[in-house]
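Below: a set of structures, written as structure tokens.
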Structure I
């Protein structure tokens with residue numbers, strides 16, 4: 001049994017994180033959100049307890065609770081996570097019990113792993129990553145911090161996905177492929193050639209059709 005947990009973010013993604021945390025044996029106390037209008041409201045049967053990073057830290061100190069960031073947008077999630085790390089927040093990792101994680105795989109702090117996920121031997125998953133429902137991460141993969149694999153993404157062996165990159169629902173990636181940082185690969189794409197940093201790509205086979213903004 002895990003201890004008390006606060007979920008930072010009360011949108012749809014936050015609901016899934018809270019559900020996974022409950023399944024993993026956490027006592028989910030409620031949500032924190034940046035939108036002050038949500039304070040005191042009920043989401044997924046849980047109360048929005050506080051707002052902002054200061055509010056999250058106050059609740060965690062008062063309740064001796066751990067914290068997980070549940071914000072779907074990679075850039076916003078990375079910004080919140082960095083501020084919480086700088087403030088030495090008690091961040092934790094949530095792994096749904098109906099996922100399969102190889103003993104030799106490494107999962108970074110703040111990452112969330114949902115039901116049906118498979119992570120195979122010697123895969124390395126960074127911090128603050130989302131492995132969404134039913135994704136498969138094969139052997140010797142490497143995922144950078146703040147990446148997001150949407151439901152049903154499948155990675156072959158020895159794939160590298162850069163920090164902050166988002167793979168849409170149902171993306172498939174051939175073995176030995178590298179996808180750069182802060183890129184977006186659209187729904188259903190088949191990635192069979194390397195993709196660089198800061199591109200938008202889609203199609204079968206996936207091709208770069210645009211670029212993503214530079215980080216501020």
Structure II
């Protein structure tokens with residue numbers, strides 16, 4: 001079996017904010033390391049997992065850094081998988097409830113560019129969709145990064161989630177749509193600050209991603 005490189009990029013949830021035991025991207029790495037290094041493991045270094053996520057990142061930031069982040073580590077001739085989850089910061093407002101970071105059109109254009117860049121690197125691209133927030137805590141909340149008031153609204157996040165799903169379909173990118181499912185499975189109980197999930201919430205996201213990841217590994 002050849003090495004499979006897995007490149008993960010996104011914003012704060014992808015980075016692991018909210019969990020004292022690492023986020024869902026860390027769980028991907030632990031899951032694959034256990035498979036190759038555990039007692040009944042595969043016995044060699046089959047997987048390389050990299051997490052480039054940055055709290056506060058937007059689609060544009062991930063787009064602009066992807067070629068460098070992945071390019072410096074990409075092994076030519078080896079299979080690679082890119083996992084993305086970014087865009088909630090494009091949906092938010094800053095300092096007033098109508099001051100959106102991105103318009104619908106600019107978000108969609110940047111998303112197309114991001115996915116195009118990813119697809120130029122590998123055919124195996126997975127996008128993990130957006131999660132709901134607790135608006136009692138997010139409209140507004142104080143950004144720990146900038147000190148500004150930021151507003152996250154579920155209607156706006158859901159709209160961006162639907163757009164992202166449609167663009168992924170057009171670009172032949174696998175989309176893990178979790179927004180509505182999270183709402184039906186008590187997502188608010190997983191949130192530590194209205195936006196970011198605790199370790200159980202990160203585990204829930206990982207479990208939604210896992211079957212898609214397995215199919216990409218086996219393809």
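Please treat every number below as a calculation from the coordinates, not as lab data. Note that the coordinates shown come from a computational prediction; the quantities given were computed from them, not determined experimentally. Cβ atoms are built from the backbone, for glycine too; each structure is taken alone.
Summary of computed values
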{"quantity": "When distance in nm of label points 7 Å out along Cα→Cβ at positions 38 and 142 is computed for each of I, II, the largest belongs to", "calculated": "II"}
{"quantity": "Of the structures I, II, the one that 15.6, 49 was derived from, the read-out being Rg and Dmax of the Cα atoms in Å, for residues 46-173 alone", "calculated": "II"}
{"quantity": "Structure with the greatest value (metric mean count of other Cβ atoms within 10 Å over residues 78-85, set I, II)", "calculated": "II"}
{"quantity": "Which of I, II leads on mean count of other Cβ atoms within 10 Å over residues 14-21, largest value", "calculated": "I"}
{"quantity": "Comparison of I, II - label where Rg/Rh (Cα atoms, Kirkwood Rh), for residues 118-165 alone is highest", "calculated": "II"}
{"quantity": "Read-out relative contact order in percent (Cα under 8 Å, 6 or more apart), computed value 24, structure in I, II", "calculated": "II"}
{"quantity": "Among I, II, structure where helix-only ellipticity at 222 nm (-39500 (n - 2.57) for each DSSP H run of 4 or more, over all residues; to 500) as derived comes to -5500", "calculated": "I"}
{"quantity": "Of the structures I, II, the one that -0.37, -1.00, -1.05 was derived from, the read-out being log10 I(q)/I(0) by the Debye sum over Cα atoms at q = 0.12, 0.21, 0.22 Å⁻¹, for residues 126-205 alone", "calculated": "II"}
